[in-house]
Every structure is written in C-alpha cells, then in structure tokens.
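Structures given as structure tokens follow.
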Structure 1
C-alpha cells in the first residue's frame, strides 16, 4: 500500500510541476541563447562553448526541477531577457531572470540567487570583453526565427 501511495505521489507531483511547453528534450534542442541587452539594442550570443552549456543547464534545471515561486509578482522591468533558439523545432522561447527567480511561459520559478548572480557576472564579463552583437545582427537573428 505504501509503495502505491509513493508512486501516486511521485506521478502527481511530477505532473503538477511539469511545464507543458518545456520538457526534458527541450534542452537538447537549444542551439543558441541570445542574452539581450537591457535596451535590446544588441545581445551576447551563447553557442557551443562552456558559457553556453553552463547557461543552458541552469535554465533547463530551473524549469524542470525548481519549485514554483510563492510570489506571483515578477519584476519584468529589471529582469534579464534570454532568447532560447531551437532551430530543429523551428521555435524559440523567452526566459527572464531576476534576483532569485526565473520566469518562463507565465510561470515563476524559485532559483538560487547565487547562481543567477554567477550567470549575470558571466554575461557582464562577455559584454565588457566586447562579445556583443549589434542591433542589426540581433534583428537578423530574430527574423530568422520569426521574432520580428
């Protein structure tokens, strides 16, 4: 009887926390991540290097395993915006990061504030290094994925 309750509880909690748009295969299809600048006049592109995998794994883990935040308030005005590009699926997703929360598809997830800070510092380093793409390149990438 205990085993049956445990199995039912596991299935129920998995279903409750599962995101109907983002599943365990989604992360495999992400081929690039565009971290938009605050005024969206450019972006840092992450693709196929250590920073890309670190950022992708952070987002993947947050959406698939983090608890939904108790607060229903999310500060989009001060949030960092990421575009997750999935060319093989011909779609893209928008993710927002702020302090200790991640917002995706209308849901807010609690995440480790230190990990968010680490991701923001990594992006700041890349921006300071001059790794940003121009507004024109960003627009071209957005058009390719039907964002504009």
Structure 2
C-alpha cells in the first residue's frame, strides 16, 4: 500500500479538477503523444494503438475520480501499487497535454527551471502551470513510495 500525505487548498483542488477534466476530454480517442509505429502491419498497429488509448482513458478516469473525491487534498491518499502505476501514467499524459497546449509558449528549460514570472502568465497558463507542478510532484511522491532508490535520480 502506498500512502501519501496531501494538504491542498480547496480552491487549488477545484481548479485542478476542472483542468484535468478538460484535458481528459481533449484526449478523447488519441494518445497523449504521437508515436512512431511500424507501418508493415496496420491491423497490429490499430490493435496496439486502441489498447494504449483505452488504458490511457482508464488511467485518466482513475486520476479524475481520485481528484474528485471529497477528501482529496485533505490528508492521506492511499493507493494499491497497480493503481499507483496507472496514476503515474495519467499524470504523465495530462502533463504532456498541458505542456503542448497551455504551456507551449514556455521553453522546456524555462519550464523546468521556473525561469519565468508567474504573474506574467495568463490565468489559464497559471492554472496549467500549477496543475503541471502538482502532477509532477504527485508522480515523484508515488515513485519514491514505490522505490525509495528513485530519490537518487
């Protein structure tokens, strides 16, 4: 069992919930990123892509249902290891979509180093950035709980 303590401002949880819901809806039938797939077997490619898309939808739905819980952000989040892995995948997919949409005008270097003025960003960019940061932190915490040696990375 993985246990993570969360203490979040309810307004932040609400804003994040809305953004994750919007991004999840935009994922629709697509993967979070384009993939280079072999073209010699279209049936295999279609089956593989379909399975990946379905898994991504399930993972994002689980993330959304987790965030929508009344007590989310107000104490301990408990996860089974298998659901934690799905949560990590969902966080990655949502972060990628936020990165390519709301934060596309910010360079990767600036984003990773926080080398920009948050007040200079639009409201949607600020909301996207805060959600992006939270999901990155959640991923890190889950990974550390699953494997403490990740802290050295």
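Read the figures in this text as sums done on the coordinates, not as results from a lab. Worth saying up front: this structure is predicted, and the values here are computed from it rather than measured. Cβ atoms are built from the backbone, for glycine too; each structure is taken alone.
Out of 1, 2, which structure matches 3.5 when distance in nm of label points 7 Å out along Cα→Cβ at positions 114 and 130 is calculated?
Structure 1 accounts for this read-out.
For which of the structures 1, 2 does the calculation of helix-only ellipticity at 222 nm (-39500 (n - 2.57) for each DSSP H run of 4 or more, over all residues; to 500) return -21000?
Derived from 2, not from the others.
Just checking, which of 1, 2 has the largest value of FRET efficiency 1/(1 + (r/R0)^6) of positions 50 and 90 (r between Cβ atoms, R0 = 30 Å, to 0.05)?
2
Out of 1, 2, choose the structure whose coordinates give P(r) over Cα pairs in 5 Å bins from 0, in percent equal to 1, 9, 17, 20, 18, 17, 11, 5, 2, 1, 0 when calculated.
So the calculation was done on 2.
To which of 1, 2 does the computed value 0.9 (distance in nm of label points 7 Å out along Cα→Cβ at positions 74 and 98) belong?
Among 1, 2, the structure yielding 0.9 for distance in nm of label points 7 Å out along Cα→Cβ at positions 74 and 98 is 1.
From 1, 2, which structure was relative contact order in percent (Cα under 8 Å, 6 or more apart) = 25 calculated on?
1
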